[in-house]
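Enquirer: These notes open a run of structures that come right after.
Nothing in this text is a laboratory measurement; each read-out follows from the coordinates by a stated rule. Not measured: the values here are computed from a predicted model. Cβ atoms are built from the backbone, for glycine too; each structure is taken alone.
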Structure 1
Amino acid sequence: MNTMESMREVLGWCSLINIGVLILSTILVIVLRDKISLLHAKMFNLDERDISRAYFQYLAHYKILIIVFNIVPYFTLRIIS
C-alpha cells in the first residue's frame, strides 16, 4: 500500500543513494581529472577546457535534480505528516 510514510521512506533512500553517487562522482572528477579529461577529449574531439566545463555542468545539474526530485518532496511529506 502506498502510504505517505512509505513514500517518505522511498524518497529518503533515493536521496541518500543519489547524494552518495554525487559525492563519488565529485571525488572521481577531482582525483582523476587529468586522465578522464584526456580520455573524453580524445573520444569526443573536444578541448580540455570544454571537458572541464561539462564536468562542472554535469555535477551542478545532477545536484539540482536531486534537490528538486528527492529532497524537496521528502521534506514536503515530512511537513505534511
Structure 2
Amino acid sequence: MSTMISARDANQHFADILGKAAAGETVIITKRGKPVATLAPYRPETVSPERKAAWDRLLGRLEKGVPAPPGGWAWNRDELYERD
C-alpha cells in the first residue's frame, strides 16, 4: 500500500511519514502534483554465499593487480586515469 503526500506536507510531518515507512508502507512524495520521490521501508540486500565468494575473489585479484606482460610496461590505477 502507498500514500501520496506533497513535499510541503512531507517536510512538516516527516516523523509521521518516516513512521509509516518503518511500518511497511511506501510513501510517494509529490511536487506540484507530480511524483518526485519515494520513501519506502528499508529492505537489506540479500547476497548468496556464492555471490559473496565471487566478490571476494574479484576484490582479491584487484588488490594484487595485473602483472605487466613480458617486455611490457606496468601501470597503476592513477596512471590509467591520468590525462595529458
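Enquirer: Give the label, chosen from 1, 2, of the structure having the highest value of relative contact order in percent (Cα under 8 Å, 6 or more apart).
Expert: Values: 1: 51; 2: 20.
Result for relative contact order in percent (Cα under 8 Å, 6 or more apart) over 1, 2: largest is 1.
Enquirer: The value 6.3 for mean projected area of the Cα convex hull in nm² was derived from one model only; which of 1, 2 is it? Don't skip to the answer; put the middle values down first.
Expert: Working: 1: 6.3; 2: 11.5.
Answer by label: 1.
Enquirer: Comparing distance in nm of label points 7 Å out along Cα→Cβ at positions 52 and 68 across 1, 2, which is largest?
Expert: Numbers: 1: 2.8; 2: 3.9.
Once distance in nm of label points 7 Å out along Cα→Cβ at positions 52 and 68 is tallied for 1, 2, the winner is 2.
Enquirer: Which structure, out of 1, 2, was helix-only ellipticity at 222 nm (-39500 (n - 2.57) for each DSSP H run of 4 or more, over all residues; to 500) derived from, given a value of -28000?
Expert: Details: 1: -28000; 2: -11500.
The structure behind it is 1.
Enquirer: With mean count of other Cβ atoms within 10 Å over residues 44-51 coming out at 12.0, pick the structure among 1, 2 it was computed from. Mind dumping the intermediate values first?
Expert: On the way: 1: 12.0; 2: 7.4.
Checking each candidate, the match is 1.
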